[in-house]
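Below you'll find a set of structures to go through.
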Structure I
Amino acid sequence: MGIPQDPKVIQESEAKLAKIFDIYEERLAKSKYLAGDFFSLADLRHLPATHYLFFKGVGKEHLIRDRKHVSAWWDDISSRPSWKFVVEHHPYPSF
């Protein structure tokens, strides 16, 4: 976005996000999706922001890939035809 980055803020924010993904890892060890064994708005809401972690040079995909269940969940929800359509027509969805 052309604004100066503060490495300390980035590091603190990444640590907070890692804690959240640790909670997700525990939850997703018990069910396929965040709200149970069905795809819901809880999962849908994560697509744009999580997509951002993988693309646009952010380089934070390790936050997902380092967690077995979160990684599988991401692969599942991001491979849905409807999401692929969005990405194809709008490579970097805004959120």
Structure II
Amino acid sequence: MLVQDISSTSGGPDVTTNVHWTGTLSDNLVTFDGGYQITLLPGGMYIGCPCNIAKSVAESKSFHLEFGWVESSGKRQRLVRTYDVEGLAVSSTYFSEMKL
């Protein structure tokens, strides 16, 4: 079992978000409970997406895709693209994160 706990602070010191995910690791694929997966790529990169994107589109559910990479020890960058219920891109968000 794999456990990922992430806390992030934005918009001032009083706004903190905590995320707790559990899942399994098999070779280079991390599958999280709730239907999200991350494929680990060489060089500290990864791609994240719903386990079944086609099902999300067929059931008219929005989803997001994520591409991330480790820039240096303790620093990660991510690009997240969100798609609407028709599968059309509605936003792209870039994150630069540092581990404290």
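Just so it is clear, none of the values below were taken in a lab; they were calculated from the coordinates. On a predicted model such as this, the values are computed, not experimentally measured, just so you know. Cβ atoms are built from the backbone, for glycine too; each structure is taken alone.
Out of I, II, which has the highest value for distance in nm of label points 7 Å out along Cα→Cβ at positions 4 and 76? Please report the intermediate quantities before stating the final value.
On the way: I: 4.5; II: 0.6.
Across I, II, distance in nm of label points 7 Å out along Cα→Cβ at positions 4 and 76 peaks for I.
Using the calculated result 27 for percent of Cα pairs over 23 Å apart, pick out the matching structure from I, II. The read-out was computed on structure I. One of I, II was used to calculate semi-axes √(5λ) of the Cα gyration tensor in Å, for residues 20-59 alone, giving 20, 13, 8; which? So the calculation was done on II.
Compare relative contact order in percent (Cα under 8 Å, 6 or more apart) across structures I, II and report the one with the greatest value. Don't jump to the answer; show the numbers that get you there.
On the way: I: 27; II: 15.
By relative contact order in percent (Cα under 8 Å, 6 or more apart), the leading structure of I, II is I.
When helix-only ellipticity at 222 nm (-39500 (n - 2.57) for each DSSP H run of 4 or more, over all residues; to 500) is computed across structures I, II, the figure -17500 traces back to I.
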